[in-house]
Structure P
Amino acid sequence: MEACSGAHYWARKFMEYGHNVKLMAPQFVKPYVKTNKNDLNDAEAICEAVARPNMRFVPVKNTEQQSILAVHRAREGFVRSRTAHANQIRGLLSEYGIVIPQGIHHLPKRIPELLEEMADVLPTLFQHLIFKLLKHLNDLSIEIEELEKQIQLWHRQNPASQKIAEVPGIGPITATALVASIGDAKNFKNGRQLAAWLGLVPRQASSGGKQKLLGISKRGDGYLRKLLVHGARSVVSRCENKEGNLNQWLRDLRKKKHINIAIVAMANKNARVVWALLANNCEYQPNY
């Protein structure tokens, strides 16, 4: 089947009846649709695609994996809503000449003080509106904290998640998302395949025997890639005064390449390390 909405549910149902289920990404099936899209042509394209010797399949997720990923999706939605809400508050205040420093944590601290100082200048209606928006912003922060507690609880109960959280640049949120999304790491032949699945390897535009590598492909799950890149950014920013082979490698790389290239290289390395830890069931060794 195509790995579309509800595919994992139906895959588990069919497996209960003894069927061998294979899920394929829709972009791998689409090239085999010969003419117009309808049920018959889609079924024919799926039969054609599944017979290809090099076809890659999506591992079927169990209910536990889907539940923690649902928590991640809900948290990400709340984070986006909070950011948009904070920007709206900043925009409304700037119309009255009020500028808040960067950082979302400044809003609940500074706004009540500023409104109290400018109580004689700002209209009462506007003050009530800002207080209402600020309350909604605080409610969103509370929801995010509650979901993060659930993620932390799941992390403490999952040995694989705890194992890869030892890798620099990977915390409980990234670890739980990776474990739930990857499932069985042996579905990937090696660490490079996992990095390619996450879109952390270069795109190619090679022809005539000449290799031409472009920027990263950005394929796969953008959420996982974002978590790995942000985690790598924190490691690269703190490598200057730290000892160890990894920090020395990052310092040498930063001398030759742009910092963003070093960050993506670190994220790529972390993806490969995660595959090695999960596939070989071993512990992380910093100076391996």
Structure Q
Amino acid sequence: MDNHAAMIPLVVRQRIGVYLRLMEDEGASFLRGLYLLGSVALDDYQEGRSDIDFVALACGPLDTADIRRLARVHDAMHRLQGPSFDGFYIEPGHLHRAPQADDRASFSLDGTFHADAVCFETNPVTWLLLSRHGIVVRGPAPVSLGIAVDPSTLRRFQIGNLQGYWTGWITSRAAALGGVPPDEGVDASILAWGVLGVARIAYTVATGGVASKTRAGLWALEVYSSDWHPTIRGALAGRHGEIDVVPMRLMRRALDFMRHVIADILESDGLSSDHT
């Protein structure tokens, strides 16, 4: 591992060790590189709540035997106790161009292995994260991989994510909360997912960088008015497991904050936010 290995939590090190042993037992010799992303790479890993995210580079196209090996490896990983080990397999040349929405890959998500399917994680944010923060387990340093990072492509992707996934998430969540008493409790992790998820996108759009959920929340406290601070602090507390439940009124306020952030970003790009 590279010189960032010291920041890797013990449980993550152990999980990686299991994965590499399983790959060796399967005779999977096609692995050219393995890189950690996500909360591990951004020093925001939360034990018991975070997954382990990776990108694996294959020496060439994966054949049927390779796919079967990977399916067995990830099935075994899923059955063994530990955090989810989520990631995808691509050839190094794929990093030389901006990823497309319909790109396909072999990948594991939430313990389920997909042999060949459209993979959301092959996106401009992942390329940026790998290039700037990826932790080397095996293979060359990310700086030598020729990763295509384009600011305009990154911005378009993030805005599309706001208009698509996050706008839909707000709408469905607001519908689910309709008529629920304001003091009724809601899972604090839901608050954290929404508020910090949108804050991360706002951070990237504003700075061109990539932030952990915690860093994005702290940044949001600096950028947005104090009226929103109780909501943001609640999200951070939920992220770190300091609270388990928040009142429904705070969740509704969180949806207002998310709408505000999205509208602000879309307005800055001359786009309508009426549908949020």
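Overview of results
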read-out	value
Structure from which 1.01 was derived, Rg/Rh (Cα atoms, Kirkwood Rh), for residues 60-115 alone, options P, Q	Q
With distance in nm of label points 7 Å out along Cα→Cβ at positions 44 and 268 derived as 4.1, matching label from P, Q	P
Answer label among P, Q for the case where percent of Cα pairs over 23 Å apart, calculated from the coordinates, equals 67	P
At a computed 21.2 (mean count of other Cβ atoms within 10 Å over residues 212-219), which of P, Q	Q
Given 0.45 for FRET efficiency 1/(1 + (r/R0)^6) of positions 92 and 164 (r between Cβ atoms, R0 = 41 Å, to 0.05), calculated: source structure among P, Q	P
With distance in nm of label points 7 Å out along Cα→Cβ at positions 12 and 252 derived as 3.9, matching label from P, Q	Q
Identity of the structure behind -15000 (criterion: helix-only ellipticity at 222 nm (-39500 (n - 2.57) for each DSSP H run of 4 or more, over all residues; to 500), calculated), options P, Q	Q
Mean count of other Cβ atoms within 10 Å over residues 156-163 derived as 18.4 - corresponding label from P, Q	Q
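Read-outs: derived from the displayed coordinates by stated rules, not from any lab. These figures come from a predicted structure and were not determined experimentally. Cβ atoms are built from the backbone, for glycine too; each structure is taken alone.
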